[in-house]
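Derivation of every value follows stated rules applied to the coordinates shown; laboratory data play no part. Since the model is a prediction, treat every value here as computed from it, not as a measurement. Cβ atoms are built from the backbone, for glycine too; each structure is taken alone.
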Structure 1
Amino acid sequence: MDYGFESYHPTVEKIIQNVEKVMVGKRNAIELSLVALFAQGHVLLEDVPGVGKTLLVKTIAKSLSAAFNRIQFTPDLLPSDLTGLSIYDEKEKTFVFKPGPLMGNIILADEINRTTPKTQSALLEGMEEGTVTVDGTSHRLPQPFFVMATQNPIEYEGTFPLPEAQLDRFLLKLDVGYPSKEEELEVLNRFEKYQPLDEVEPVISLSQLQHMQAEVKNVFVEESVKQYIVELANETRQHPSMLLGVSPRGTLQLMLAAKSYAYVRGRDFVIPDDVKALAPYVLSHRIVLHREAAFSGKQASELIQEIVGQVPVPIVKGSSL
C-alpha cells in the first residue's frame, strides 16, 4: 500500500533545508531531532567530539528564531548555575529571582555526564516538569522548551553516568556519526572561507512551532498500531538477554514519537513503519541487559531491531493529509 510518505510536511522541509545549509549529510539526525522537538520530547546525543553535535543544535535554534543557551557541564557546576538563584535586592528589601541559562527555548546540555547527579537532577526536573525550583519556589520554564544533551561514549574517567531512570526522560537517543569521505570533503569546501551558520535565518516563529506541536497531538493512531507498540514493549520484558524491559512510560513515548514522525512525513495518521523506524531510538536506552549479554558484546539497539523483526506487523488502512 502506498501511504504517500515520500515527502515531508512543507514547513518541516523548509526547516530541514535550512539546517542542511550548515550540516552536511546528517538528514537522519536532523529529522529525528525535529521529531523529538514536535513531540515536545528531548534528545540525548551520544557521540565522539567533533562530529557536529553543537552545530546541529545551534542551527536548529537559529532556524526557529528560538532563544538558545549552551551549558557546559563540569564537575563543579551547581544546580543554581542552571536554574538561577534568588538575590536580595537592597533597594526593594526583597529577594529577586535571577534566571539561569536553563531559562531558554532550546538548551544544549554539553557533556551532561561530567556533572554531579544533583546538578543532573536540576536539568531533568526542568525536562520532566517544565519548571525549576529555587528556594522552594517553582518557576515555569519558557515554552517551547527543548533540551539536546550530549555525552562522550569513550571517556568514563571523572564522569557520572546517567542512571536508567534518568535516561528514560529522553524521548530519543541518537548519534550523529562520522561523515563519508565525500561528505567530509564537502565540509572542507563549505567551511573553508566562512561560517555558514552566520547566514542562517529563521524560517518559522515560536508561535508556529507551538501550533505544529499542538497538531502532532491530533495525529491518529489506529488501535492495531497501539497493540503493535504494546507487543514490542512486552517482548522486551520477556527477552532472555534483557534484565529490565521497556516501562509503560517507554510505550507511551514510542506512540508519541510515532505521531510526530508521521506528522513530519506529512501524514495525519501513524503506520507501523513509523513505529519500526523509531523503536531503536526510543527504546534502546530504556532497557537493561543481563550482565552476560553485555559482556558478550550484545548491543541494546541490535536487540530492539531483532524484536522488531520478530513481532508481526499489523495491516493498517489510513488516509493521507
Structure 2
Amino acid sequence: MHTRKLGPFTVSALGMGCMSLSHAYGTPPDPSIGAQVLRRGLELGYTMLDTAALYGFGANETLIGETLGHRRDEFVLASKGGMFRDEQGRRAIDGRPEVITSNCDESLQRLKTDVIDLYYLHRWDRKVPIEESVGAMADLVRAGKVKTIGLSEVSAPTIRRAHAVHPLTAVQTEYSLWSRNAELAALDTCRELGIAFVAFSPLARGFLAGSLRDTSVLPPKDIRLNMPRFQGENFTRNLALLDGVAAIARDAGVTMAQAVLAWVLNRGDHIVPIPGTTKLAHLEENAGAADLHLSAGVMSRLDALINPDTVSGRRYNDTVLAEIDTETLDHY
C-alpha cells in the first residue's frame, strides 16, 4: 500500500476506522473477531488506526490496547476526546480543558500506551471557545501525552482559529461521493494550511459498497436507521443510484467499494480515508483501492451520478446536525 503524509507521520494511504468493531451499527462483533480484523489490518499494510473514547464508551480503545499494545511501534495511533459520557452515563460533548485532559489520561490507560500520535477534539463544544479546548490539547503535547492534535467535524473558520493556537496535523470529517460538504471550504483550507484531511465514512456507511439494499435487515440500534438518507423515500431514491455505480466499477475492472474509495483518494493527496469494517474480506477488498488511479473519465462519471443534486436526504437528523460545526448545503 502506498503512503501519504499525516503531519510528521508517514501512513498508509488508507487508514483503518475502528469504530464499527465496538460501536454504532447494532451489536458489535465479539472482541475476538475485532482482534482478528486489527491484526489482519497490520498484515495488509494499514499503518494508521483511528479510534475514540466514545466508541463503545472505551471498549474500542481497550480492544486496540489489548490486541496491539505490544505492537505499538507498527502503526500511527489516532484517538479522540471531548465527547464521552456524562455522570448519568449518557453521551455528552464537553470541551472544557479539565475534561479533555481527563479523557486523554483515561484513553492512554485503555490503549496501553504512553503517547497518542494524533489526538482529536471529537466535537467542538460551543459552550467553550475553541481556543480554550485547543489550548488544553497543546498542553497535552507539551506534557508528552500526545504528539500532534486535530479536530473533527469543524468549519473552515474554526480550523483557522484553532490552527492559530497550535498547529493542527489533521481535520477529520465525513467525506465521500454522497457527502460533499467538505468541498465548500474545509478541504481547501486544509490544503492551504498544510493540514491532512482524514475522511471518515468514505463508503457512505457501507451504502456505496452496494450490499445494503434493504434497511429492514439492520439491527434496532444501528445508527443508520436515524439518518434521513436511509429512511423512506430518500432511501428508495438513493437505491436507484447503486446500479450506476456498479456499472462504472465494472467498466473500470474494480469492485464498487474500490471505485468509491479510489474516488476519495483521487480528490487530493492530502486526503487519508479511513473506511471501517468488521469483515476480513471487506478489509482486504478496501486495501485494493489504495493503489488505484481512476481515469478522468471514470471520476467524471462518478461525479455526475452522485452529487448534492442527486442524493436524497441530509446526512444527519436535525438533532445531530445542531451538534456539528461544518459548512452545510441547505438540503445536504
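Between 1, 2, which one scores greatest on mean count of other Cβ atoms within 10 Å over residues 93-100?
That would be structure 2.
Compute distance in nm of label points 7 Å out along Cα→Cβ at positions 45 and 149 for each of 1, 2 and report the one that scores greatest.
Across 1, 2, distance in nm of label points 7 Å out along Cα→Cβ at positions 45 and 149 peaks for 2.
Match the computed value 69, 46, 41 of Cα extents along the principal axes in Å to one of the structures 1, 2, and report its label.
The structure behind it is 1.
When FRET efficiency 1/(1 + (r/R0)^6) of positions 125 and 293 (r between Cβ atoms, R0 = 30 Å, to 0.05) is calculated, the result is 0.40; to which of the structures 1, 2 does this value belong?
Going label by label, the one that fits is 1.
Give the label, chosen from 1, 2, of the structure having the highest value of mean count of other Cβ atoms within 10 Å over residues 37-44.
Between 1, 2, the highest calculated value is found for 1.
One of 1, 2 was used to compute percent of Cα pairs over 17 Å apart, for residues 13-76 alone, and the result was 32. Which label is that?
Answer for the origin of the read-out: 2.
Kindly point out which one of 1, 2 the value -13000 was derived from, the read-out being helix-only ellipticity at 222 nm (-39500 (n - 2.57) for each DSSP H run of 4 or more, over all residues; to 500).
Source structure: 1.
Using the calculated result 1.8 for distance in nm of label points 7 Å out along Cα→Cβ at positions 229 and 261, pick out the matching structure from 1, 2.
Answer by label: 2.
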